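Next up, some structures in structure tokens.
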Structure P
Amino acid sequence: MPKLRAVIFDIGRVLIRVDIQRVKTSLAQGLPLGPEELWSAIEKDPRWPDWQEGRLSPRDWHLHLSKRFDLSLDFEQFKNVWNSALDPHPIHKTSLFAGLGKNYRLGLLSNTDPIHVEKLESTYDFFDYFPKAVRTYSCSVGASKPEPLIYRQALRACKVRAEEAVYIDDILDYVAAARRLGFTGIHFRSPTELYGELRQAGINVEDSCTT
């Protein structure tokens with residue numbers, strides 16, 4: 001087996017907790033649609049793929065949703081509501097990334113949008129361990145998981161082959177897509193299980209990460 005040289009992480013629900021309910025509730029205030037109906041309509045909106053894959057600017061996304069659902073939020077208010085899904089406290093200690101970074105290339109691979117990217121990169125200290133060159137976002141690549149293109153871009157960013165990389169995601173279908181390309185895929189369920197599975201894969205996780 002080729003030696004593992006890179007560890008690539010999803011972000012939402014792997015590195016930070018995400019609570020979409022806060023966004024649903026805030027956006028639905030004063031609207032005829034309930035929170036669940038509204039969010040379902042947003043995710044099924046024909047422009048959703050354009051938003052996730054960078055073909056729609058934040059201001060155009062806000063304008064589009066405002067016109068479609070008669071939102072009363074201005075752009076800055078909308079951004080604050082959109083980002084309220086992101087829990088400010090990361091799931092892992094930065095010692096995890098400091099330890100892994102001694103022996104492995106670290107990368108990020110996430111389906112996300114420009115508003116979240118701006119908030120993520122300005123809020124969480126762990127981004128210091130992921131240079132901009134290895135941050136692979138759907139909104140910058142123009143493709144979303146589980147499309148092979150975005151996984152291959154993450155490999156190029158980390159300068160490794162799939163057989164040399166571990167990919168960690170909370171969505172099993174995305175893990176399966178990575179495995180089909182040759183990655184070692186880990187389905188994230190909890191930090192403790194993740195650290196155990198990393199060790200099983202032959203990747204050292206220092207004790208300081210788990211205490």
Structure Q
Amino acid sequence: MSLAPLRTFADTPRIAEFIDAAARLIAQQGYDRTSVRDIARAINLSSGTMFYHFKTKDDLLEAVISKGINDGVAHLTEAYRSAKGGALHRFLALITAHLGLIHGELRHVHRVWIREWDRLSPDARLRLRPQAEQYRALLDNLLLALTADGHLKTDPATARHLLLPALNWTTAWADLPDEASRASLGEQICAAILNQPVAAFHALLRAEADGS
């Protein structure tokens with residue numbers, strides 16, 4: 001099956017304003033309860049102006065999720081590449097960055113991606129899935145490295161299937177208003193995946209940093 005071509009949306013301040021307003025309202029109210037009129041009213045525009053840029057509400061949803069994926073993958077990839085140390089340090093950096101995305105300044109965009117993905121049309125999912133798979137591939141490679149180093153004792157694919165939903169749904173139970181709280185929970189999640197107490201995970205990080 002061939003992939004549908006990736007749809008592009010003009011990168012202008014006005015388009016960014018539409019996408020941000022749509023993301024905030026859909027995150028608060030859900031896709032079905034959010035109308036184009038609601039979104040246009042939030043930024044003092046007419047619905048007609050909105051439809052000049054996006055033919056349908058579905059197109060606007062695709063633009064929101066596309067932004068979430070593109071910004072998210074870029075942010076997570078940078079966190080992974082910037083981590084100083086081996087697989088354990090990269091793991092902690094990636095998990096903490098993931099928490100930062102879904103609890104930070106752009107949390108509304110990423111919550112729409114998580115919660116409304118199934119509302120996209122089949123063609124839109126085909127267009128966006130390769131982008132979304134970039135992060136899964138990054139995480140898969142990291143979990144394989146943790147397995148090779150003897151830190152991860154379970155099947156890496158199973159660990160990833162458990163880990164991603166667990167991270168995404170921290171929005172339902174965790175209050176993480178700042179970097180310190182996200183870093184703390186990141187350490188706890190990494191330790192849990194590796195079946196270690198947090199203190200033991202800290203010791204592993206120190207040993208990795210020391211090269212032992």
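Summary of computed values
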item: For mean count of other Cβ atoms within 10 Å over residues 89-96 computed as 21.8, the structure of P, Q it came from; result: Q
item: Identity of the structure behind -12500 (criterion: helix-only ellipticity at 222 nm (-39500 (n - 2.57) for each DSSP H run of 4 or more, over all residues; to 500), calculated), options P, Q; result: P
item: Computed 28 for relative contact order in percent (Cα under 8 Å, 6 or more apart) - originating structure among P, Q; result: P
item: Structure with the greatest value (metric mean count of other Cβ atoms within 10 Å over residues 145-152, set P, Q); result: P
item: Distance in nm of label points 7 Å out along Cα→Cβ at positions 41 and 65 derived as 1.3 - corresponding label from P, Q; result: P
item: Highest-scoring label, criterion being distance in nm of label points 7 Å out along Cα→Cβ at positions 137 and 177, among P, Q; result: Q
item: Label whose coordinates, when semi-axes √(5λ) of the Cα gyration tensor in Å is calculated, return 36, 18, 14 (choices P, Q); result: Q
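Every number in this text was worked out from the coordinates using simple rules, so none of it is lab data. Nothing here was measured: the structure is a model prediction, and the numbers come from that model. Cβ atoms are built from the backbone, for glycine too; each structure is taken alone.
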